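Novice: Please go over the structures that come below.
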Structure I
Amino acid sequence: WTEVSPGLWRKELEGAEKVYRDMSLAFQASGREQWRLYCQCEVRLGEGFEAFDLATALETSWKRLRFEFPALSVVPDGSGKVYTTPRSVQDVEDWASKTFIVEHDQSPESIIRAAAGPYDLPRLYYFPKSCHVLFLSSHWRIDGLGTCMLLDRLFEIVAMYQPSHIDSSFDWENEWKNLSPSLEDACGSLEPAQCSPDMDRYVRDAMETHHRVAVQGIGLPYKGSAETAPMDSCRQALALSQASTGALVAACKARGISVTAALHAALSETATHACATYVTGLTPVVLRESSFMDRASELTHYYKNWYSDMLVKTLRLRYLYHGQKLFAKGPAVTNTRLPSGITLSSLGVIDKHLRGKYSGPNGDVAIHVDGFQFGVSLVTRQMLLYPWTFKGQLSLSINYNQAYHEGERALEVLRKIVAVLEENLGLQL
């Protein structure tokens, strides 16, 4: 970050942030945003906290959270991003008035489906009627697990809220010191110009495979043509019971495979389509004709061994080439089938990052998070599958755009995954 004038800090968008920012703008003519993150939590007050003013506590805690994570106030500016140091408490109040919303009329689902944007700032909604909290953010600002950690801290602050003891002594002038480094800075990734020819070849080969197999993968049939405009961003989901989830975990452990690998192997049998696990552009490839266990074992090994110094050092170069290929202008398409594969992005065990219970000043549980939902808005023909476990239950949630896929088709994918798991692991889920 560079202080370009007193209190005004600027940093160029690069790497992952630049790719996600460019993608968020790609469909702005339609008034919709690609890959906008949403996280919805169903909140319940603990026993003895029925009179707790949750709306006020959320707003006050949201302002406190901004100090700890000032990226919530960063706005995009051309090819970069800008942070402005608050000059007074009123500046923070103005920010909160733009980003914290008590919603009495719309439902969380209607806001998620609209995928409106992109907005310069994130938003936190509170729905008093249903006691839901909804967080929205462009993907360049934060990722899935980061969102869980952010809300975990928010609920922790909320639970400790006391109207008579509001801490307003923040050193706003030094808030900028809490600005998060980019992924590439945190990993110590090299600048593209510092990469050797071997690194360049490594990255080019990886991105060529990633785009051929995953990004440009022709998969599920879709409605409409290349000219069909996007509509609402939708979601279908299935959740296993705690007992079924436990049985699945035990069956996978007994066979030496991970649950994510089993889900990925099952997904590859649901239909003729490309699917990939999204972790900084990783694209494991397994033979379709191989057995379920062979695929799951190979994927488990891949997931355990994907990390390398070479990958980390070349992250900037990977995202540079990834962005160039994503936004390269090609010939106009009319009859050509467009990418429509399914990407798998596993969130793992949510409870590790979002605890779900938060104690108040006296030690009693003040806030319970009873329900969790995460996803992204999709404006393209691809689907995105998110598996996660929360409170001992495995959920499978798939995002898609209504213009290109029917809800029943998306639900069919989830049902087939469960059926493949049952058949190959000898379970009744």
Structure II
Amino acid sequence: MKRWLCVWLVSLMFCSSSVSFAQGSTAVPFVTIHPAPHLNGMAGAFTALPTADPFGQFFNPAQLATFARQNNFAVQFYPQKTRWLPQFTFSDFTFSSTAAAFGYSSDKILRDVSLSFAAGFVKSTLDLGNNIWTDEAGNQLGTFHSDETYQQFSFGMGLDWYIKFNMGFALKNIKTNLYPTNVGIEDQKKDRSARTIDYGFLLIIPATDLLNVKGFSCSSLGQVQPFFDLSFGFSVLNVGDEMHYIYENQAAPFPRTAAIGYGLSMGLDGHVWDTRLRLIKADWSAEARNLLIELKADESWNYVAFPGKINFKDHVLLGKYDQYITIYQGYRFQLLEFIEFSFGYFRGSGYHPYIKTQGIQISSTGIGKIFSARIDHLILKELLNKLSVSYVWSKYSSTETSHPLNGTEFKGLTLTLRGLF
């Protein structure tokens, strides 16, 4: 009986979300790798913290409505692939991803009511390099290239009526190519593809705006105005039936995951050289995730209902974790819509010790607004107002230097258009 070398199997145990349950493991664990260079700086804790990053749809498809309120189009890509699991000697293991989003936000269709719509796309590839095919005696029969990829198509809608309501839905088309089909088992499954769905909800409470509506002015600082937002969200990711890798009668569950979290945003808006800017902004986000799979005594499995074992008080608010729950927390600071510093960590099921994250982003948004207000050239003025470019770097680290994720770096470049319609 022939076999294939599967060093990649060990590596997949260290994807960016826990994919093991008791003595079993899930299918296609690579779909849990956080693909967002910008959001990874905050540990990917974006189930509930609003973001206009096009990769936000990966964590919660409802994030697309937030994108539509601010932008019309954005694309983010890796200028170079991420070396996956750099502590291992697999130099040809890489991960890369691209995300795009298209959004539209209406004017008030009724008194104090507006709608936002957005569609998004994410494509991620885990390249596992070249592998050797051998027989039972260890004789080399040939080589083959292994990779896994998915394409995610998302839709989000938002309704603004004092409070902002977001909802979203996504479909993932998954393909896995881990071993050759032309050698070995005759009755193996040839079609190694699958589909899963994601859905989510996000509630944003703009506390400062609500106080202004009630007659409590928050503009006592003159030209500088404070703002404060509170948000809650949940998502259910990778909902599907089961995945067959080799035999039709052997299946593994998808990494169906529940996530519940909250976010806080605060800062000051003001003027720089007669240009309205977000002077400073601080964000905090916390969430808990649970793999919605239960292993039975006979080693069979079944999916469990949302929210699984997540307890909002203990896991989300207090940040407690255990063998079932992984927590993700992060914070960041932004200055003049130009530079941003982010930090975070995730710990719990599958992460001992915990993984720390950090990131930095430089954006042309703030500088573009300032220069746009000070020049008269019409085309250049519009370009500076409507187009922004940003570069981001983020990194995973661990107190255990030999941890497979330690030293993993992500780099991203984003082009954004706003105010087109």
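Read-outs: derived from the displayed coordinates by stated rules, not from any lab. All of these numbers come straight from a predicted model, not from anything done at the bench. Cβ atoms are built from the backbone, for glycine too; each structure is taken alone.
Novice: Starting from the value 18.5: which structure in I, II was mean count of other Cβ atoms within 10 Å over residues 129-136 calculated from?
Specialist: I
Novice: Let me ask something else about it. Which structure, out of I, II, was semi-axes √(5λ) of the Cα gyration tensor in Å, for residues 177-400 alone calculated from, if the result is 44, 25, 17? Working shown, then result.
Specialist: On the way: I: 31, 25, 21; II: 44, 25, 17.
Value 44, 25, 17 for semi-axes √(5λ) of the Cα gyration tensor in Å, for residues 177-400 alone corresponds to II out of I, II.
Novice: Of the structures labelled I, II, one was used to calculate distance in nm of label points 7 Å out along Cα→Cβ at positions 49 and 345, giving 1.5. Name it. Write out the running numbers ahead of the final one.
Specialist: Values: I: 3.0; II: 1.5.
Source structure: II.
Novice: Suppose you compute P(r) over Cα pairs in 10 Å bins from 0, in percent for every structure in I, II: which one lands on 5, 20, 31, 24, 12, 5, 2, 0, 0?
Specialist: Traced to structure II.
Novice: Same structure, new question: Of the structures I, II, report the one carrying the highest value of relative contact order in percent (Cα under 8 Å, 6 or more apart).
Specialist: Working: I: 25; II: 18.
By relative contact order in percent (Cα under 8 Å, 6 or more apart), the leading structure of I, II is I.
Novice: So FRET efficiency 1/(1 + (r/R0)^6) of positions 57 and 193 (r between Cβ atoms, R0 = 35 Å, to 0.05), computed for just one structure, reads 0.95; which one of I, II is that?
Specialist: II
Novice: Computing helix-only ellipticity at 222 nm (-39500 (n - 2.57) for each DSSP H run of 4 or more, over all residues; to 500) gives -11000 for which of I, II?
Specialist: Source structure for this number: I.
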